[in-house]
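A short reminder: the numbers here are calculations on the coordinates, not readings from a lab. None of these values were measured; they are calculated from a predicted model. Cβ atoms are built from the backbone, for glycine too; each structure is taken alone.
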Structure I
């Protein structure tokens, strides 16, 4: 079993997250942005991980995880998202507070602890931000979801996930009373700037910027 540093594990997870929703290779610049570091530092780490057989790296072509690297990254993501569920569900943390704590907890190496945690939480399929949680075999639940920005007036939907999960964005959603499970209906789309007026079912009418609408995943209900 590979013994990796936390930094190495974080890079594997970064590549996983960048390539999670498509099959494209992760660019050095994208990894640098996610890791808040320089492209040169990223290149050095990618060469090290490639040397360990955990990813395939070609200069100017980006990187993809190897089979083993994918297994390790998936396990990290599984632990991270399970801990986020635990922190929200059992310890009443708000969804904007759990990421940094889960970043620390995900490096715990006990497989037994992770399995017990999963069972204790009744094997959740999605984390507090709507991201799928890999099971013990690395498989993730799939669901049909679209961006709020793609809806038309009179469409009804339920909020199921966020594309951006920064603290400031999640806190902004809290102020708007938008959370996972919120039901809404589109009232109007403004062609000038792509903003949308929506009404929360049983609540108030609000206007969301195009940027916000591009970062909210929903499932249509009508």
Structure II
């Protein structure tokens, strides 16, 4: 049982770290605010997922629970998750560093604008519909501790990694082009592809093919 719980914790850590470090609208805002207004401003934007993801995740889990007794539908959702993970993994493997010049052109953003930007960003919706909610449903079958470990690992690394980037950018704006950052993203890409294989296997199980 403990092994299963640790598996969900590890899943949350990998997904959270990948989402937190990969370039996107929210990370761009974190960097822009840090460059223009200091580390504190960047940290405030990094906290946006705490306010935006809860309704998205609850809605996704609720919708999935309504069709949990329909294996073909669940199989299709797992298949979508596998495809999305392959896409994210491929993007990470091809990552060559963030374009810092673009972040300098971004307009100053408040925490309120960061929250709005995250609500309008399709990535959280895609994640929770195709990856997050299926994982939460599986964790529920193991126990509430597995759910809490997955969510705790995910949000701790999602928000924590963005805060860490804000702190590092505050000291060295060239971090986004460094080998350490690039290789970390690529390693996460490999892990995402491994998780994609597990999602594909779960999809085949629900389709009754294995």
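Values computed for the structure shown
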read-out	value
With helix-only ellipticity at 222 nm (-39500 (n - 2.57) for each DSSP H run of 4 or more, over all residues; to 500) derived as -26500, matching label from I, II	II
Of the structures I, II, the one that 15.0, 51 was derived from, the read-out being Rg and Dmax of the Cα atoms in Å, for residues 14-69 alone	II
Value 1.8, calculated as distance in nm of label points 7 Å out along Cα→Cβ at positions 86 and 134, assigned to which of I, II	I
With Rg and Dmax of the Cα atoms in Å derived as 19.0, 56, matching label from I, II	I
Which of I, II yields 16.5, 50 [Rg and Dmax of the Cα atoms in Å, for residues 46-149 alone, calculated]	II
Per relative contact order in percent (Cα under 8 Å, 6 or more apart), the highest-valued of structures I, II	II
Ranking I, II by distance in nm of label points 7 Å out along Cα→Cβ at positions 54 and 158, the structure that comes out highest	I
